[in-house]
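Next come the structures, one after another.
Every number in this text was worked out from the coordinates using simple rules, so none of it is lab data. Note that the coordinates shown come from a computational prediction; the quantities given were computed from them, not determined experimentally. Cβ atoms are built from the backbone, for glycine too; each structure is taken alone.
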Structure P
Amino acid sequence: MMKKILILGANPETVSLVLKAKEMGLYTIVTDYDPDAYAKKYADKAANVNAIDVDALVELAKSENVDGVVVGVAEALLPTYCKVCEKLGMPAFSSLESFEIMTRKDHFKDKCREYGVPTIREFSADEPDSIVYPVIVKPVDGCSSKGITVCDCSDQLKSAIDRALEFSRSGKYLIEEYMKGDEVISYYVMQDGNPIFVGMCDRYTYKARKELVQLPTSYIYPSRYIDSYLEHSDKAVKKMIKGLGLNNGSIFFQCFVDSEGIVRTYEPGFRLNGAQEHIIISKVSGIDAKEMYINYALYGKVADRDLEPLSDPKPKKISCKLSPIVRLGTISRFEGLDEIKAMNDVVDIRPSYNEGDTVTCEGTLKQIVCRFFIVSDNKQALKENIDKIQQVFKVYDEKGENMLIGLFDTENLERLY
């Protein structure tokens, strides 16, 4: 009999998880309070149960006789997921206590300092004279770049704090040094208590206006800074992962590179990441985080074999996750997707919107209109692929005007790799 899996959350970034479950021969049930949520159309069955309503989710799981529960990429659903699994007696890949640490930026940075992981300097509003501007103000428990403001002077601080608090469930915020160096992201998977370093990328961004946060336009693998990371951070990060008891699943760390080339970790994601770099890592190494989570939900283990020998954080191939962003407005039509889909090096395409959808929330990841995943043999081939995608991919509004902004400059590949 076909096994059933319940997937909590139905945003666009969860689609790849739904498709992986179906590829594994499972019957998929996706639930979200929004009847029109994007990922629902990919599921075998769509339910309209709110993914934070524990009792209703438990009732749904029992009525459907599901064999396991997984959570998509929404960080806010992790505590609910844990409670639902506990009530059903089903495996959850972590505990509520661990989720609390990993979803609170202030708690996480305390752990970085405890384990000697290089991190970013913080300031206190109670000591205004000690603050060195520019700074970035953020909610301690926010995500998707919501509630984040860059401040150049003390006059801007109060409004930035007020904005951060609007997006904080706990009513707390952080004031951090505004890092001007390059951004990188490191990736690990955990199997039975063993943290495995599987990849690292450089994150390129675009900023529409000075007061807005930078939005990612491209992720390039492997990172130019991977050797520095292995020297200064990897051992401490693995020690921290073990110390926190993060035994199974996947985790990514957002980092900045300081003026001395040291990679400084500042924020984690103990879940599938919305940027979906797991698609690249899966293609390069064969380690698929989506499959790991599904296996754990059904069988209480992420894989039948040892995953560590598969890890290839410094592959010979060079890859890109291209994330075109658009200005706010209503999408009338896309162009070029079929032509891009036919390109040999394009391994996946993940749109965030349908034609007719409206893009809102300026300065957040909601402005990413689509994600293209490209794996090439060398940097010249990758450059040619990205150039072609950016040439043929168009997004038009209701007036017939192109909505795309902040295209990735592929000369970076020539200069830096």
Structure Q
Amino acid sequence: MSEARNLRKTTYRLYPTPKQAAALAAILRSHQQLYNAALEERIDCYRKTGRTLSFADQCKSLTALRAELPEWAQAANCSSQQMTLRRLDKAFAAFFRRVKAGQTPGFPRFKSLGRFPGMSFKSHGDGWRFTPAENWRHGSLRLSSVGQIAARGKARQGGDIRASEVLHRDGQWYLSLTLDIGQPQREREQDGALGFDWGVETFLSGVTHADAVVCIDNPRWWHSEKERVIALQKAVSSKRNKRSNRRRKAVRKLADARAKTARRRLDWMHKTTAKLAAQFALVATEELQIARMTRSAAGTMEDPGKNVAQKAGLNREILDTAPALFTSLLRCKVLETGGEWVEAPTRKLKPSQRCPKCWAVQKKTLSDRTHSCAQCGHTEPRDIASARVVLRWALEAEDTGREPRLYGAA
């Protein structure tokens, strides 16, 4: 029986020469055309025969599809093109899953070049090879029909290279590597336990096993860049001719501003999660349903919603904090140190409604920011009480009647 792989992703910035950039753009265009051709093939097959082509079917016809592409596109790596077909197959799988679940289906669409993110590669050495420099700081990517491309960046931990993606975003090229890091190698500075509750007013409210309170303020990246981004959005809207150079430059400036905010957010989250993972051997939080939390309040024509603008503003604040990204990064770093990651079931545990002292459940509205138990009289900030409930649930499973789900435990 093979050992479970411990996969991580790391991103490097690529610096191709002008000639290499043109070659990368040509390869990206070939993958975009292949994706659209394969989508058209599936649609035609269903219209004529009533059956859907599978990924295996399209892999068999890949030779014929490659023959229809321009000569410069036929030199693209075949296994990489199979990954593009796999991407389309996943889009159809998601479409049928949503149909069965009664959700909005969202049929796969034809992709313009600007909406095609990049191309994937598998089997390190099959048409591509990445050579990291010392300690995985910087390196170079050798790509067939393109050449050796300089790469800058640093992986937190090296490992066996499994796959990669070459991405084109905001006019820049990036390499996303999938690494099998094996056993965790990072060391923890201390052993301890932390239960935390994510929020908008305060980004993180936590309690340690030693009953110390940990709070992290919300950086509010959107507010710091709001005026500049809105001005750039107005500049784009004022350029009516979508093909003009002035509008193209305005769009690029807007994309650069948004990318800068995203980089600031990601850098802050990496540093914050690394600090927390180095301090605590066990980290507990509640399951977050981001899609439900950020659902629109607009309603329908027959039954319009209430406080739509206020809910839209709250949704923007929630998404600005990127809670799913934060918990994902923290979970990865905790596991890399050999620690334990615990997610409490929100619906059953009800951390925000439960008293951390007597365990009684008392309903609160969102405007109630202080927990005050009617049974035992315990009073403290609501988010701190919620974090205390999650930590107790993780450490004292026998008292709560529920075994916690531990990730990364020996």
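Thinking of P, Q, which structure, once Cα Rg over 2.2 N^0.38 Å is computed, gives back 1.15?
It was calculated from structure Q.
Can you spot which of P, Q the value -14000 was calculated from, given it is helix-only ellipticity at 222 nm (-39500 (n - 2.57) for each DSSP H run of 4 or more, over all residues; to 500)?
Q
I have 66, 52, 45 for Cα extents along the principal axes in Å, for residues 37-268 alone, calculated from one of the structures P, Q. Which structure is it?
Q
Among the shown structures P, Q, from which was the value 0.20 of FRET efficiency 1/(1 + (r/R0)^6) of positions 133 and 277 (r between Cβ atoms, R0 = 25 Å, to 0.05) calculated?
P
Can you spot which of P, Q the value 0.80 was calculated from, given it is FRET efficiency 1/(1 + (r/R0)^6) of positions 45 and 365 (r between Cβ atoms, R0 = 35 Å, to 0.05)?
Traced to structure P.
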